[in-house]
Structure P
Amino acid sequence: AVNDVSFKVPLVVRLEGTNVDLGKKIINESGLNVISADDLDDAAQKIVKAVKEAA
C-alpha cells in the first residue's frame with residue numbers, strides 16, 4: 001500500500017510485540033518511505049522532525 005500512495009513525508013509506524021526487532025529491521029531495510037518508532041512519544045517526535053525537514 002505504501003508504494004501505491006504518494007507521501008510527502010515518511011509514514012511513521014509504532015511497532016510493538018514479540019518480533020518487534022525483526023519488524024524494525026524489515027522496515028529499515030525495505031527502502032520504503034517508512035520510519036519505525038518505539039512508542040507514541042517517539043513517533044510524535046519523528047513525525048514533527050519529518051514534517052519540518054519536508055517543508
Structure Q
Amino acid sequence: EGELSQDLYTFHEAVSALQLMEEEVLDTHKLVMDNTTKFLNDAHGVFSATHKVDYDQE
C-alpha cells in the first residue's frame with residue numbers, strides 16, 4: 001500500500017508539472033501571436049511607405 005501511495009503521489013506531481021508547462025506554453029503562444037500580428041501590421045506600414053512616390057519625377 002505504501003508503494004502504491006508513493007506511485008500515486010509521483011503521478012500527481014508529474015500531472016501538476018505538465019499542467020504548469022501547458023499554461024506556460026499557452027501564455028507564450030498568445031504572446032507570439034500578439035507580437036506576430038503587431039509585427040505584420042508594422043511591416044505592412046513600412047512596405048506601403050516604401051512604395052509611395054516621394055516626389056514627382058517629371
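Here, each number is a calculation from the coordinates, and none is a lab measurement. Since we're looking at a predicted model, the values are computed, not measured. Cβ atoms are built from the backbone, for glycine too; each structure is taken alone.
With distance in nm of label points 7 Å out along Cα→Cβ at positions 13 and 37 coming out at 4.0, pick the structure among P, Q it was computed from. Label of the source structure: Q.
Identify the structure, out of P, Q, from whose coordinates helix-only ellipticity at 222 nm (-39500 (n - 2.57) for each DSSP H run of 4 or more, over all residues; to 500) was calculated to give -14500. Label of the source structure: P. Taking mean count of other Cβ atoms within 10 Å over residues 29-36 as the criterion, the highest value among P, Q goes to P.
For Cα Rg over 2.2 N^0.38 Å, which structure out of P, Q has the highest calculated value? Mind showing how you got there, number by number?
Details: P: 1.14; Q: 2.50.
Once Cα Rg over 2.2 N^0.38 Å is worked out for each structure, Q has the highest.
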